[in-house]
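Presented below are the structures under discussion, each in the form of structure tokens.
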Structure 1
Amino acid sequence: MNGISRIDIKDFNYDLPKERIAQFPMEKRDESKLVIYKEGNISESVFKNIHDFLPQDSLMIYNETKVVQARLLFRKETGAQIEVFCLEPVRPTSEIHQAFGQQSGIVWKCLVGNSKKWKSGRLEKRFDFDGKEALLTAERVEVKQSYSLIKFAWQPCRLTFSDILIHSGIIPLPPYMNRKAVEADKYRYQTLYAKSEGSVAAPTAGLHFTEDVFAALRKKNIRFEQVTLHVGAGTFKPVASDDIREHEMHSEQIYVEKRTIESVLKYHQKNIIVVGTTTTRTLESLYWFGVKLIVDKIQPESININQWDPYKPEYNKDISVGDSLNAVLELMERRNADVITGETRLMIAPGYKYRIPGIMITNFHMPQSTLLLLVSAFIGDKWKEVYNYALEHNFRFLSYGDSCLFFRK
């Protein structure tokens, strides 16, 4: 925790009326409103016009994670309904991409709703798969303070866990929507470019993009690259402590391709546009991974960024982006690897110095959240003026809400 000053989370509060939280998306993705903050000035437009505000010859990077239907509803013989919310895999693998390809007999860390009604025994859920009945069972093998370990098994055994969730699960809408998921959410709570299964929440900045938006951006010679950060339920975890130095940041798995790193190297002294806070955390984590390779002089198996690494004097040495990313590429070359993977707990808070992104596209975030801290680190205290402007001009907030375009302070 060395090097980070006390930050009172109450300074990142604002009044968000319930009626301003978008319960459903706009009919057309790119018709959402867009607030623009640049060089102290605030203006607004519509997302489909975002190309008008972005510089030519830029690199845009987005998170191609895909939301999984992670909520499973079981009905006991007594009639009680038990909800099992899959958080992350434990056995036989903790690697998310591998876990979705596993066949019957896996253990996941889960949240259990109506837990008091499930003291023991095995839950069963029957569902249709290709016109035939399939059976999913759930058994609680261990109870922790804030979660349970659940063993899932199913018939037919040849099905993968991805098959199971697609055919029997429900899209996990954020708790503040306070409604049941509808059929349209399966499509609308995904970005158009969602590819890699693993998130329990959408990278919502990407929900506004359409093929027309991408076509307009290409006309400005804007290139695109992808990263993957699988968004965990911890993204909704409020900062419970007054001082953010006492907050424990959640861990999320990240995957970055070699070609993306090479593109960042090429564009980092020009304009790099990040789509969302998840992409931001992934790229900044990549930078700190390179720094740790240089400073620690070790060859770790994977990325592992702790929440306070950037604030430690031994790492905060102003190592250039070029040197850092080249260190990562050299490691990948030695291993003949096209993808670097790992986990990050990176905490970005006011006082943090961004290394890679210069422009950020994001949504409006919850009061007193780590995501709002990340935004504040990007544009400073001006976030208050931007949010006040949005509240006064009838913008819609949170996951299905409107969008922001921020140019770094």
Structure 2
Amino acid sequence: MKESLAANGIKRGDIRTVQDASQVLSGKSKKGRLARLLPFLGPAFIASVAYVDPGNFATNIQGGAKFGYLLLWVVVASNLMAMLVQALSAKLGIATGQNLAEQCRANYPRPVVLSMWVLMEIVAMSTDLAEFLGAALGFNLLFGIPLWLAGILTAIATFLILGLERYGFRPLEAVITALVGVVAGSYVIETILDRPAWGLVLSHAVVPRFSGGESVLLAAGILGATVMPHAIFLHSALTQDRIVVRDPAQLRRLFRFEQVDVLIAMTLAGLVNAAMLIMAASTFFNKGLTDIGTIEEAHRTLQPLLGPAASWAFAVSLLASGLSSASVGTMAGQVIMQGFLHWHIPSWVRRLITMAPSLVVIMIGFDPTRTLVISQVVLSFGLPFALIPLIMFTRRRDLMGVLVNSRFTTAIAGVVAAIIVALNIYLLYQTFFGA
């Protein structure tokens, strides 16, 4: 079996994972429940990086500092929406053996495909700008080095992470998951240090409330920074040829395992986002520091309020978030280019091209937090062009077979898409025309 897998292009580091998965799907595995699940974990953890990227730091910190725990329910709702979207993306790759960009290329007229490609390339570059800046800012805050040098270190680090692709999907998944774990661990430390009011946390996590127009705008920003177009394209690519089965019963079983992957990964990402807002609410809002508007201000203010461990944990989490998301952003860019145009360039070339605008922004000296916010606005333009095709494709039985959406799933996904798109339009309007 190893020889046949290697002949099909499966790398040595992945052969054991594919073998174990095949045993589980065929019902021949005698391992325990957790051991049977492990071969299927990974794709959603890579996609979940988009939900804890530096753009989320900016919106969650501002939301918590200005309104306390009030908007915590927005984080919870956004995460539930993201779970559905990422599950549909994973399902598309499993059922069709093609990613979302490839499906667009196969089903839409060429002028539409080219237009979507250009838009998604802009989205990919904007995503990369935010993530690259976040990692550079993490180096800067942690070690006190100039931003331009931090940018070079970020480039080197992402080259090293992406180099793991040559060994297969498993090593890269392990490193990305470890970085997400660092972000999560850092916020466990933050949460312990800031001692939140857990009663209020639980109340605001489930009861929707606003407090004026600015809270609505920040809610739109939190949601807009959560569901990212590139993560939708990427997740379908991560599952399309990772574990390939065609038997209907095994397809259903495989998708159930991938749903567990999405549930675990996205729950972790949601808890991290909630912890960001809780930290800002407990530390800044409760002490009257409601004007914390930048990541640098938050870092500087944490040390006198909570001690050096808090500011250190914050900087480490930002660095891990930036490095992991910058690597994943490059992977997403590869998927977009190859899917829409069937062009393939080495990942290191892609990394060089996409990091160039980031280095220029750093060298010019633009404000990092403001640049992060602007990048999130650019991403809002591309969101409908990922969400709507995803729902349209996953409702087609001729494409999806036994994994086609039920009418209820399609209806819920349509409502979610409408909410996300409407809030992003509101965010764009307020950004460009609001007072």
Mean count of other Cβ atoms within 10 Å over residues 116-123 was computed and gave 18.9; which structure, 1, 2, did it come from? 2
Parent structure of the calculated result 2.3, given that distance in nm of label points 7 Å out along Cα→Cβ at positions 60 and 268 is the read-out and 1, 2 the choices: 1
Taking distance in nm of label points 7 Å out along Cα→Cβ at positions 76 and 332 as the quantity of interest, name the structure among 1, 2 where it is greatest. 1
With distance in nm of label points 7 Å out along Cα→Cβ at positions 284 and 340 derived from the coordinates and found to be 1.7, which of 1, 2 does the value describe? 1
If we compute relative contact order in percent (Cα under 8 Å, 6 or more apart) for structures 1, 2, which one ends up with the highest value? 2
Comparing distance in nm of label points 7 Å out along Cα→Cβ at positions 148 and 236 across 1, 2, which structure shows the greatest value? 2
For which of 1, 2 does helix-only ellipticity at 222 nm (-39500 (n - 2.57) for each DSSP H run of 4 or more, over all residues; to 500), calculated from the coordinates, equal -6500? 1
One of 1, 2 was used to calculate FRET efficiency 1/(1 + (r/R0)^6) of positions 20 and 396 (r between Cβ atoms, R0 = 25 Å, to 0.05), yielding 1.00; that structure is 1
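Only the coordinates and a few stated rules stand behind these numbers; no lab work does. For clarity, every value in this text was computed on a predicted model and none was experimentally measured. Cβ atoms are built from the backbone, for glycine too; each structure is taken alone.
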